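So, here come the structures, one by one.
Derivation of every value follows stated rules applied to the coordinates shown; laboratory data play no part. Remember, predicted model here, so these are calculated numbers, not experimental data. Cβ atoms are built from the backbone, for glycine too; each structure is taken alone.
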Structure I
Amino acid sequence: MYAGPAAAAVADDPEGAETMRETRAAWAALPDDVRDRVHLADLPMDDQGENAAIVNALQRHATIVVQKSLAEGFGLTVAEAMWKRRPVVASRVGGIQDQIEDGVSGVLLQDPRDDAAYGAALTRLLTDPGLAARLGDSAHERVRSLFLNSRHLTQYVTLFEALL
């Protein structure tokens, strides 16, 4: 499953529509038996509740969640998948590299354009379900201990105490 926001709904991604056209063309060129197992989904963005429900369902049923960004702040998709105990394969860019500890709570790709490394990471996780489960469990714990609002609230209190 290759899922993402409908390209027209993302104003800050000028290449999105062209990327989706290229993706659809590559999908159409796949052999029939492969194309039958590969699904493309443009997620609706006009109804946030509907979008959230679809993303939640996709992540909960995913074996692996991938975020191959060229640039990214804090990856909400990454954090959500980690919370759901899904192993994540993601680019070592922006905030994602702070979210995932490579080999411990997910897999970081040095170069998101390196399809061989991407394929190897996916193959490793698909062929080693024990590793995938350990990464997913560690990912959940990392989100729980580092990225929940309660931790940030505690940090603010500590900061305010220091300032006062």
Structure II
Amino acid sequence: MRIATVIYHLAITCWLGGAALFTFLLTPILFKAYSRDIAGGIVGVLFPGYFRWGLACGAAALICLLLTKGRRTIVPGAMLTVMLAITAAQAFIIEPKAAELKQGIPSFETTPSDHPLRVQFRKLHGISAVANLAVIGAGAVLVILSSLPAQKKKDVPFP
């Protein structure tokens, strides 16, 4: 099961690294280099692949974790399940709804911020941003947990 452990670590770090790169580097660069409408369009095109990446990495990590079995898999397994649920909600509920709302907004630069569609979009964007940060935070915790040495069993007369 050593290969499952290696793939688990690789999947977690690829998911975390991809999410951090997209969130903290790529997206800010796009919004700094291009107008809000163009940058938003580019990010909107990238979102489906971004979420598929997270789902693929998360599924691989969870499968590998289940293959390794053991006491140290309960907390990471629960965290991965929550991370996958959040990512699935973003991919299949939040992002499609946000994309639908964006179609009704001719321009984020000229449409007033109090326009009903922009208000709805802003709420979805806020939910998605918090969800994304939760996935990144949980991924960081999983990387830290996976780097901790295994605890040695103490000699105890009773289990």
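Computing volume of the Cα convex hull per residue in Å³ for each of I, II, which one ends up highest?
Working: I: 146; II: 121.
Going through I, II one by one, volume of the Cα convex hull per residue in Å³ is largest in I.
State the single structure among I, II that was used to calculate mean count of other Cβ atoms within 10 Å over residues 16-23, giving 16.8.
Computing mean count of other Cβ atoms within 10 Å over residues 16-23 on every structure in I, II gives 16.8 only for II.
Given -16500 as the derived value for helix-only ellipticity at 222 nm (-39500 (n - 2.57) for each DSSP H run of 4 or more, over all residues; to 500), which of the supplied structures I, II does it correspond to? Don't skip to the answer; put the middle values down first.
On the way: I: -16500; II: -25000.
Here the read-out was taken from I.
The value 0.95 for FRET efficiency 1/(1 + (r/R0)^6) of positions 112 and 144 (r between Cβ atoms, R0 = 41 Å, to 0.05) was derived from one model only; which of I, II is it? Walk me through the numbers before you get to the answer.
On the way: I: 0.95; II: 0.40.
Derived from the structure labelled I.
I have 1.00 for FRET efficiency 1/(1 + (r/R0)^6) of positions 8 and 72 (r between Cβ atoms, R0 = 25 Å, to 0.05), calculated from one of the structures I, II. Which structure is it?
Values: I: 0.75; II: 1.00.
Comparing all candidates, it corresponds to II.
Out of I, II, which has the highest value for mean count of other Cβ atoms within 10 Å over residues 24-31? Before the final figure, lay out the partial values.
Working: I: 10.2; II: 13.4.
Biggest value here belongs to II.
Using relative contact order in percent (Cα under 8 Å, 6 or more apart), single out the structure from I, II with the greatest value. Can you show the working numbers first?
Numbers: I: 17; II: 31.
The maximum falls on structure II.
When you work out mean count of other Cβ atoms within 10 Å over residues 88-95 for each of the structures I, II, which one comes out largest? If you can, show how the numbers build up before the last one.
On the way: I: 20.9; II: 16.4.
Largest calculated value belongs to I.
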